[in-house]
Structure 1
Amino acid sequence: MVGSDSKISAWMRELRHTLHRFPELAYEEKKTAGLIAEQLSRLGIPHISGIAGTGIVGLIEGPPANTGPDACVALRADMDGIPLQEETGLPYASTNPGIMHACGHDGHMAMLLGAAALLQRERPPGKVKLLFQPAEEAGRGARKMIREGALDGVGMIFGGHIDIHFPAGTITVDSGLICSYTDPFTITIRGRGGHAAWPHEAIDSVVVAANLIMTLQTLVSREVDPVYPAVVTVGRVQAGTVHNVIADKAVIDGTIRSAHPETRQKILRGLQRIIQGTAAMSGADISLQLHDGLPALINEEGAAAIARRAAVDIVGEEQVVSQGRPSLGGEDFAFYLHEIPGCMVRFGADREENHPGPAHSSRFDFNEDALAIGASWLARVAVCGLERMAAGEPSWR
């Protein structure tokens, strides 16, 4: 389906609605992958399925011009949904109970397919890899894509994220730190169970957990330099079985977000110290498990310059803005940027009327005008990147 821009825009909206109806969780994106593969085949784009489980890598090859036969730029879109019951009331709302596209990944896939259509129509001066990646939300799919060769031969990579904090029609471009370090953790408290009427015979894991949760908040408010953004959030607490039994075990799950490596290390050290102190004070046994998190997402300066040039070409100078302070959200696009230069931007998608809920909420939605802008930028930045390779500045390999 390679036609006029208006036809491609309408096609992307239809694709987004279809993808939104059947969201799938990390590494379960089989129907999603099937639809993407079908559309790539219709576009005449060769592709390989089953990368990192359910991922897809497509390849568009244009005349190499002056870039050389191996010049290659990658574009990435994420595929997975979120375990959340949708409450938007949209006519194309999720039909999969308890799963929702609540972060814009349906839009990202539609954008990348739209960019593929544009690049097929006017072939790029080199190779463009299309990475449809599973498991961005929880499974670190980017790392698995890399391990299975998705970046082989690639000189730089670009991607974008829909963001309703910015007006529709804008693109944010920044170099440096964009998204934070993320460090998920689990704290397990083992006390001594007993009857609710005789607390002196027990070690109440619920009281210990409550004290620990409140103390954790001092890590940011009283130990971190306030000019450096950071947050410690407890997202889940599990303890007890009935009202009249003192629970012998409590489990706390949370996450640490930080924007600088020194801040991150200070919070991690403080977390260990608070746990040790609480255990000594309460008599409970308390253990900490740190789970694999995400590195900080740091846009490379040269790639950001290419991204800005492409953004200006698409929306104009006044509509290219900064996101401002780094986000404390996590993004596994960071794994790609640890391997090769690249840049992630944000596509403004605010809806002035019927303002939706924020990302990761059951009411999330976005302004679909962003789809055409995102597709156009992805296609343009691929061309700009290949042209920069041809110019020989900078050397990416």
Structure 2
Amino acid sequence: MFYFLITFLTLYGGMHLYAFLKLRDAFNLRPLLTWVLAAWMVVMTFIPLLVHAAEQFGMEETALFIAWPGYLWMGFLFIFATDLFFTDLLRLGNFLISRYVLKRLPVFLSSGNACKVALVVAVVASVYAFTEAGRIRSEHVVITTSKLPSAISRLRIVQISDVHIGLLLREGRLRQILEQIREAGPDILISTGDLIDGKLNRVYGISEHDPMAALLASVPAPSGKFAVTGNHEAYAGLPQALAFSRAAGFTMLRNQSITLKSGITISGIDDRAVNPKALADPGTETAVINSVSHDSFHLLLKHRPEILPKSGGNFDLQLSGHVHGGQIFPFNYLVRLKFPIPCGTTTTAAGSRIHVSRGTGTWGPPMRLFAPPEITVIDIVSTQKK
């Protein structure tokens, strides 16, 4: 925890310092305004930590009051700092070309004007990112297979992932998500982790009468609802997270498989945050996957979009999330360094398929830039001739 705090404060504080210096010089601020801006930057650097502390001590109203401006600012700062960095690269390229290639090439953008352009772009992009986070897209995937029983021609699965129910995502937003799920008419509803976020047991009470859980439980899925843990279930408190998910009607698959009457087998793997030893010893996951017969359609649920070398070809379709599609451009490129399997549907070299969701909610900033939220509608279609 100590190293996480040091890393967070170094990176996030460094972004604030970078933006502060650029703004101060670009607008030639007077001493009073300089001190005001500096104070704002310092306070906003620590806001995420204050939100976390308020949640820990059960101060939900205080946490909510400071979370909205704090996380909106975080999203804006990410975009602004990225724009500043990009304009600085352009200015550096202009300088190098004018000095070593084209001696008379003029400086096309001063440091001050570059900052002002970056600021305007960041404001416009932030407004767009906030509105995009509320526009859920339904992604339709069709998987053909000969493994469905002869009586079933199509099985519809709806996947949600990374909803992050908690401090910022409340009932209004959840109702919007559930409305689209109902319109899709799933036979099976799947949650691939991070259904909740934060200390949910303090924000809402965990019980079968919880309003958010009741909303989820009201969505029909004739063949069942199934979920796996994500890293945020571990962060929020695993017992409370499991209780919420079960009250919401989900059967939690924790390193286990279940065969449905429809003929498909669903396996669920715990996230490594729940059991860190799983990263060093993947034997449990391998055993679960290899225990399933190849005669039935095998659906694998795993929060992180990772495939063990021994797992490829031993499942038909894996559903994952976790990466949010980067959530705010250009973080999608950074995410690909850690998780190279892209969002969307990919066929592995061994013939298995994996669909990685961009996620249905948001984490941190309630913003999405070029990574819209997603509900995935997956039709498993039989190729058998009737």
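What follows is calculated from the coordinates using simple rules that are stated; it is not laboratory data. None of the values given here were measured: they were computed from a predicted structure. Cβ atoms are built from the backbone, for glycine too; each structure is taken alone.
Remarks
- When FRET efficiency 1/(1 + (r/R0)^6) of positions 61 and 213 (r between Cβ atoms, R0 = 25 Å, to 0.05) is computed across structures 1, 2, the figure 0.00 traces back to 1.
- Which of 1, 2 yields -15000 [helix-only ellipticity at 222 nm (-39500 (n - 2.57) for each DSSP H run of 4 or more, over all residues; to 500), calculated]: 2
- Structure (1, 2) behind the derived value 15.8, 47 of Rg and Dmax of the Cα atoms in Å, for residues 141-188 alone: 1
- Each of 1, 2 could give distance in nm of label points 7 Å out along Cα→Cβ at positions 237 and 253, but the derived value 2.8 comes from 2.
- Taking distance in nm of label points 7 Å out along Cα→Cβ at positions 101 and 165 as the criterion, the highest value among 1, 2 goes to 2.
- Parent structure of the calculated result 24, given that relative contact order in percent (Cα under 8 Å, 6 or more apart) is the read-out and 1, 2 the choices: 1
- Structure (1, 2) behind the derived value 6.1 of distance in nm of label points 7 Å out along Cα→Cβ at positions 117 and 285: 1
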